[in-house]
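**Q** Below: a set of structures, written as structure tokens.
Just so it is clear, none of the values below were taken in a lab; they were calculated from the coordinates. Model, not experiment: these values are computed from the prediction. Cβ atoms are built from the backbone, for glycine too; each structure is taken alone.
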Structure P
Amino acid sequence: MTAVEYVVNGIRTLTGVNIADDEPVIEKAKEMEKQNTDNKVIHFAEWLTKKHTCTLMTLYEQFEEEFYNEEL
């Protein structure tokens, strides 16, 4: 359950008002939440790449060797 879904369910429970999931403000909140998650993933990947370039290169070589040699 996302934070947006949690709040919508909480409002429904507390007030008895059934807010539609496709309500424009709810849709916008869900999109913003998704963008925040995507941005976190991108920033983490950038941080990881900058901090651990040598380790990532070694792991990629190992992955490539294991994955592609098994398929041949």
Structure Q
Amino acid sequence: MIELSREEEKAIKALKRVAKIWPKSLWLYSASGTLCVMKHGHNQEQMNTNSGGVDPNYVITTIDISNDGGDW
């Protein structure tokens, strides 16, 4: 089992609290280690470019939290 510091435990609890109030109109996207807050389209879909990538025009802001979007 991985032991966490008190600071790490507090950060995880805070993130879980945010998840409870997170609006359905927003989603998170990891772009090469940049955590982006994205806005859904009018029908709550994730907006893509014509080539199939995520549309960067829908980035609201970025958050400085280390992340990676790769699969296991």
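**Q** When FRET efficiency 1/(1 + (r/R0)^6) of positions 13 and 61 (r between Cβ atoms, R0 = 35 Å, to 0.05) is compared over structures P, Q, which one is greatest?
**A** That would be structure Q.
**Q** Figure out for me which of the structures P, Q the number -7500 belongs to, where helix-only ellipticity at 222 nm (-39500 (n - 2.57) for each DSSP H run of 4 or more, over all residues; to 500) was derived from the coordinates.
**A** Q
**Q** Here is a follow-up. Ranked by distance in nm of label points 7 Å out along Cα→Cβ at positions 5 and 45, which of P, Q sits at the highest value?
**A** The maximum falls on structure Q.
**Q** Looking at Cα Rg over 2.2 N^0.38 Å, point out which structure of P, Q has the largest value.
**A** Checked P, Q; max of Cα Rg over 2.2 N^0.38 Å sits with P.
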